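**Student:** I've put the structures underneath this note.
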Structure 1
Amino acid sequence: MDRDMYKDCDRPDALGEKFMYLDRAKKEYQKMLQTLNWADEAKPCTVDEVKALEQQLKLSLPLAYQEFLLWMGHGSGEFMRGEDFQFGQLQSIREAALELMQLNNFSEPLRDDAVIFTMHQGCAFGFMQASEGCTPPVHFYIEQESGEGLIIWNRFDEIEGYLLDYIASLIKFFSKS
């Protein structure tokens, strides 16, 4: 694994230490739980599971994504319901994402360092490129109504932005109900 890509990160060997990349998302998550009267059902991965995933993928996971896995990598109850993102699903969503791209005759292959971290309803997925550092931008692949695929590059500046947007959307949706 190439740790040189973390040369600009504050803590290049942070796996297992207290992280700071998702602090705002964690605070907003707690507020969301209170607002919606939901229980905190975040189930973390272990450090060993994250290390094993890095070995399986043969790449160093972005530190912000490691923090996410160590926060709720095994699920989150109501939060992100309907999304495939849990540790045990990561290999199957990668395969499903590549299959979706092939089905859509998408000609631009994902790079080998693409970390597919979420899939929605089998027709869209979010990914990061591990070589883009400790807090890489989040990109999305979307199957359009025409059956063609589209990549939206840099949809979010980082995974925390994705999570904050997701939290705000849930609060807005369930507050109307």
Structure 2
Amino acid sequence: MKLWFITVCLALAVGACASAPTTQYYRLSDTAYRLPATQKSNVVLRVVVAEPLKGQNLLYQTDAHTLHFAKQHLWAEPLDIAIRNQLANALNQQNRPVRFVPPSLQNNDTPELTVYIEQFHGRFDGQTQIEGYSVFKHQGKTTAGSNFSVLTAQQGDGYAAMIDSLSTGLQQVATQIAP
């Protein structure tokens, strides 16, 4: 009986020492939208992410065919909104004749640039990958935009380095998608 009691006490003590892994939340580097001060024509920027990207989990491609959905490494905000804000800020820094705004500033005849994100993750070869395409719509007419595929070298290990690399990749995407 004493042996059983000691075994149970030891099991409880060891179990109490074990802690659950902590959940980490991540944001892209520039997700607070800033409305440009200049008065230019508005273009609404929309971002649509592929189904695997709609969850909170960060994604990591472990080989040519396998995506890993992180369990303790999550997005702190909806990814489509974070990407939209970062892209809008990057596009607005390019001194274009228009300013890119969120859908909340849309009126009936505001042109729209929709960016479809199909891939947005880290990879087994030390790079991050962003792929997708854009479509421009104005006055009911849709103009094909462009495809984009950006690979960015990850500087360092871990999810924080992956997020930095994805943010850098979005800057490159911004140079490729504007109408």
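Rule-based calculations on the coordinates, nothing more; no lab input. Everything numeric here is computed off the predicted structure, so don't read it as measured data. Cβ atoms are built from the backbone, for glycine too; each structure is taken alone.
**Student:** Assign the value -9000, calculated as helix-only ellipticity at 222 nm (-39500 (n - 2.57) for each DSSP H run of 4 or more, over all residues; to 500), to the correct structure from 1, 2.
**Tutor:** 2
**Student:** Tell me which of 1, 2 gives 40 when you compute percent of Cα pairs over 26 Å apart.
**Tutor:** Only structure 2 yields this read-out.
**Student:** Can you rank 1, 2 by FRET efficiency 1/(1 + (r/R0)^6) of positions 43 and 99 (r between Cβ atoms, R0 = 30 Å, to 0.05) and just name the one with the largest value?
**Tutor:** 2
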